[in-house]
Every structure is written in structure tokens, then in C-alpha cells.
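Listed below are the structures to be examined.
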Structure I
Amino acid sequence: MDLENQRRVKELTEKYGAENIVVLIGGAEAESAGLAAETVTAGDPTFAGPLAGVPLGLKVYHPVEPEFKESVDPDVYDEQIGMMEMVLDVDSIIEEVKAMRDEHTKY
């Protein structure tokens, strides 16, 4: 997650409260999605950005996760994301993001 997005997440969390924030990660690879999920839950593991050492504990999901997929209109999901499911390693992405959420989410 780039430094600007870390700053935005931190500011929104301060403004609205961590319990009111859900982060949607769009990484195409499990490793990058997991790293972004770790950043908004446990803090920036690279210690380079505004979330270095800042464990926000936010809820975080990837669009291919069932929890997200079930919460949106199926036609919109198919139109916007459906094709990507065919080329992404969906199981690995879900496993990685869920692991970070289960370990570090506070809300």
C-alpha cells in the first residue's frame, strides 16, 4: 500500500473511528493483498509509511471474498469483478486476507 493511501486510511480512521471503517483491498496477487491487509490491521510492516507502528485493527476484505461478494448486487459484481475471478488465484487471496483479518482486526 503506497504512502498516500496509508495517509488517507489513517486520516479517515481518525475522523470516523476505526469501528466505522472497512477497507477493500484490490490486490491481484495474494502476497500484495496480504501485505495491504496487514498494513491496515497491524501497521505497515515495512515501517516506511504513516501506518508504521500503527495497528489500526480495521476490517479488511478483498472483493473476491464471499463476505463481500454476497453483499453486492450479483449483476454489478459479475460486470465489474466476475471476469477477474477467472484469472486470479482466488483461494490464495482469500486465505491471505482472511489470515490478516482474523489475526489483527479489532472491530
Structure II
Amino acid sequence: MIPVAAQPEPAPFDAKVRQKGLAHLRNKGIALNQPLPPGTKIAPHWRACLDDLYTSYHGTCAYLAVFFERCTGTGSVDHFIAKSTQAGLAYEWCNFRLTCIGVSKSGLGC
């Protein structure tokens, strides 16, 4: 694993991601300190912080340790501790990693 220096949580994160996510889990009756029940799908509110994640980590993939341009690589939010392991971490900034999940063949994605 490539070490990743944790970056501070952006100011709007709590309202944009955490509070919406925790409310979603409560509405579904899912315990925060337990694994998700098998087959359970939860709302991907973490996607709302992808721009903040990209900016905070300077476009560096946490697993490849390479910079990627948003126009040539597809960024994603990865959960360091799997959502299926502990539901309450699904919407926590400290559990997110910026990942590059694909690069266009031409490199001309913009």
C-alpha cells in the first residue's frame, strides 16, 4: 500500500455527504457499527465529494501514486475499509481514497 497523507475534510462535506448518508442508513434501519446485510445497496452520496477529493489529493491516485487529469482519467471514490465491513464508514471522509479507474486510450478525453 502506498502511504497517503490524510487531508482535512472539506467544510461542505458534512452536509453534502455524511448527514445525507447517515440519514439514509437510519431510514433503512442499518446499524452503523455493523456490516451491511448481504445484498444491501446503499445510496452513493460519497460521489458528491469526488471533486473535493480530487482537489484535496492533488489528482493523485491513492493506489498507483500517479497524477491523473480529470479529462483523461476517470476518478472514483474508493472505501479504504469496505462498506460491507462497517456501514458507518461508508460516508466518512477519512475512509475515502481517490482512485483512477480508467484512462482513455487516446489520452484525449477532454
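Starting from the value -13500: which structure in I, II was helix-only ellipticity at 222 nm (-39500 (n - 2.57) for each DSSP H run of 4 or more, over all residues; to 500) calculated from? Each step should come with its number before you reach the end.
Numbers: I: -13500; II: -4000.
Considering all the candidates, the number was obtained from I.
Taking 0.98 as the value of Rg/Rh (Cα atoms, Kirkwood Rh), for residues 40-95 alone derived from one of the structures shown (I, II), identify that structure. Please list the in-between numbers first.
Numbers: I: 1.11; II: 0.98.
Derived from II, not from the others.
Given a value of 24, 15, 12 for semi-axes √(5λ) of the Cα gyration tensor in Å, calculated from one of I, II, which structure does it belong to?
Working: I: 24, 15, 12; II: 27, 14, 13.
Derived from I, not from the others.
Looking at structures I, II, which one was FRET efficiency 1/(1 + (r/R0)^6) of positions 8 and 88 (r between Cβ atoms, R0 = 25 Å, to 0.05) calculated from, given that it came out as 0.80? Before the final figure, lay out each step's value.
Details: I: 0.50; II: 0.80.
Going through each structure in turn, the value belongs to II.
If mean count of other Cβ atoms within 10 Å over residues 16-23 is calculated from each of I, II, which structure is the one that comes out at 17.8?
Working: I: 13.8; II: 17.8.
Derived from the structure labelled II.
Every number here is computed from the coordinates shown, using simple stated rules; none is lab data. The structure presented is a predicted model; accordingly, all values stated were derived computationally and were not measured. Cβ atoms are built from the backbone, for glycine too; each structure is taken alone.
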